[in-house]
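A.B. asks: The following blocks contain the structures, represented as structure tokens.
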Structure P
Amino acid sequence: MHAYNHEFFIIRQAACTNYEKPFLYLIFGKERALLFDTGAGKVDVEPVIDSLIRQQMIRRDDALISLVVAHSHAHGDHIAGDSQFVDRPNTVVVGRDTAAVRSFFRIGRWPVDSGSIDLGGRVLDILAIPGHQPASIALYDRRTGILLTGDTFYPGRLYVRDTASFANSIDRLARFVRRHRVTHMLGAHVENTRVPFQDYPVGTVEQPDEHDLDLGQAQLFELDSVVRGMRGRMSRTVLRDLTIWPLP
């Protein structure tokens, strides 16, 4: 676990529990906290989150902080811990399908409009970015300028299931980044090594020389340019820090 600051936490599932090693994020406002993804299972996520919430309440000498559990998308390695939060008091678990995500975050026209959630003095913007999975979203924290991009943009294999939607989503992300102060773009995995154009094989547990989690604007704009150039005919393409990986 890494504290970006005292109200923004980056949590990584241990490799010994699942080779995917997904990242989870916990963000605090004055009234609510938001947990972004619940991991790949076989690990107790709730005690970690409860401990961080208790610490926050003690630090503030404040009333009870409720919890919202949301997802970057609906694949199993990001939702497997949901059952730990379903019956947790003062907790809302956002549904996993497009309709539920659209309704909860008040996204008007999916996927072109954005939504938001106010955690109490802290607004998070929600961008629909389908293509990897129909209900994929990105989350932008206005306070820190951090953009969370799930499995759509990270140092690894970008699995594309819907090429048209993916192209539009990358364009949407690029346009958003050009218009906003974005300090970091953090995805849900690290699969690349520090060696340019090289990833770890699927199933790798130990990654002693892995790429940094953070990606920058240059990588996003390069991806957008390459995807545009493919004109809908996507093929597996290795870039310096990630790979475009269309699926059948």
Structure Q
Amino acid sequence: MKITILVENQSSHEGAKVCLAEWGFSAYIQKSNINILFDTGHTGIYKQNAKNLNIDLKNTNYIVLSHHHWDHAGGLQHHDFNNTKKLVIHPEILNKLPVKESQKLQTDFNIIPSKNPLEFSDGIFYLGEIPRENTFEKGNYKNDSMKDDSAIAVRSSKGVIVITGCSHAGISNICEYAKHVTGQKLYAVIGGFHLFEDDQTAVNGTIEYFKKEKPKYLYPMHCVDFPTLTKFYNIFGIEKLSTGDVIELSD
């Protein structure tokens, strides 16, 4: 299984040679013969970066949006797919996007809406609405309950691989639900964790959670501030990934 970071706030050392960066997130997931575009940043640079990384987006089988925010869903307005792709989303996304953006998605894509976990390809799940189970994560954003905030979970021989967009539902809540849906222990957690220094309850609770769960790979990025990344580095020895980086994991 191969995951390429198409958009992140920074470019990696290697990625800087061929990629642009912007505030947002996008990843290209390749497992067996299935290709998934997960989030799209907020402009069209995910397309340029994919081309420069020798990824042909026309081979995409599914597009999945983690939630409706501009820095994850906005780039899809700039797509140039010439056939109708399958788009997996929470149904609330269509109501939360600006009307013109929502209409474009409904016109251009075969939308597969789901509030429930959906195994849209063999061993690959869209998690749907995430139960808020713990007491240390807020599970919302400002005045929005963020029911549309979700993630992808992939079964593997080593455990579940979780790919998140921004984790407004809470990264620990997401991981617990991924374990429940797939019946596997955590193997890897990749993407935006939405952890910041001004919410130490969430930061410390999440650190304790991952100490207990012991996933082999932790890759927090995008919406995690520098002091929190430093904590994760000191405790877990993480590597901070950025635009252009590639992760290869056991299927």
Structure R
Amino acid sequence: MGSVEIRFVGSGDAFGSGGRFQTCIAVRSEDDFFLIDFGASSLVAMRQQQLSPRDVSKILVTHMHGDHFGGLPFFLLDAQFVSKREAPLTIAGPPGLEERLMLAMEVLFAGSSKVDPGFDLRLVELRPRSTVSLDGVDVTAFPAAHFSGAPSYSLRVGVDGKAFVYSGDTQWTDTLIEASAGADLFACECYVFDEDVPLHNSYAKIIENRSRMTCKRLILTHMGEDMLSRVHEIELETAEDGLVVAL
């Protein structure tokens, strides 16, 4: 069993609250380096933190909102023209991933979806409560309560004997308890403090349900201005850009 490192490359919301980068979580094991979500600002965040896009083996997408998958067209163009990628790349996400990704590429860089990238690009659709093995990494998708024009997921990742779970964007749902059961680390979105906001989670709801969770460690992320302004009142751990956690 090797060591696994989780890095919050971007811990922010869609609006750059607190000057934070949009969602991107890097997972590094002894034999692999991959990402969970890749928001529109994520390539900039990687450059700032001196992480090489060329080293990324796969990108797992929770849902198809711009702050979670909007950076993929930039990543793919970088792979062709800057990083000069040759190794295969896997992008896995909800049903409809390929169509939405190609549309985004055409909107941002017309013609880019029709160009041979020069490396093997594999697009994988994840199905709810079905575990897929991607190069030795076990990925299980759980339904999230968040509208994005396609299914939205919380993702549980098993690598080198460790379990990491990211909620994605979601209102509170008991599925989060199921998804994070026994996990070494659960990164949970927490957009607001105690408001009842559709599609997103609140600190009040997480605290209300914390005793029902069996994850070993819980870190809050994707915090909006409301949460950031009350961070001194928060009892749980919170993420920030560049935070590294060893499992």
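Just so it is clear, none of the values below were taken in a lab; they were calculated from the coordinates. Predicted model only: the values in this text are computed from it and were never measured. Cβ atoms are built from the backbone, for glycine too; each structure is taken alone.
A.B. asks: Comparing FRET efficiency 1/(1 + (r/R0)^6) of positions 74 and 210 (r between Cβ atoms, R0 = 30 Å, to 0.05) across structures P, Q, R, which is largest?
C.D. replies: P
A.B. asks: Which structure, out of P, Q, R, was mean count of other Cβ atoms within 10 Å over residues 146-153 calculated from, if the result is 20.1?
C.D. replies: R
A.B. asks: To test your reading of the models, identify which of P, Q, R gives 16.9, 51 for Rg and Dmax of the Cα atoms in Å when calculated.
C.D. replies: Details: P: 17.4, 56; Q: 16.6, 47; R: 16.9, 51.
Comparing all candidates, it corresponds to R.
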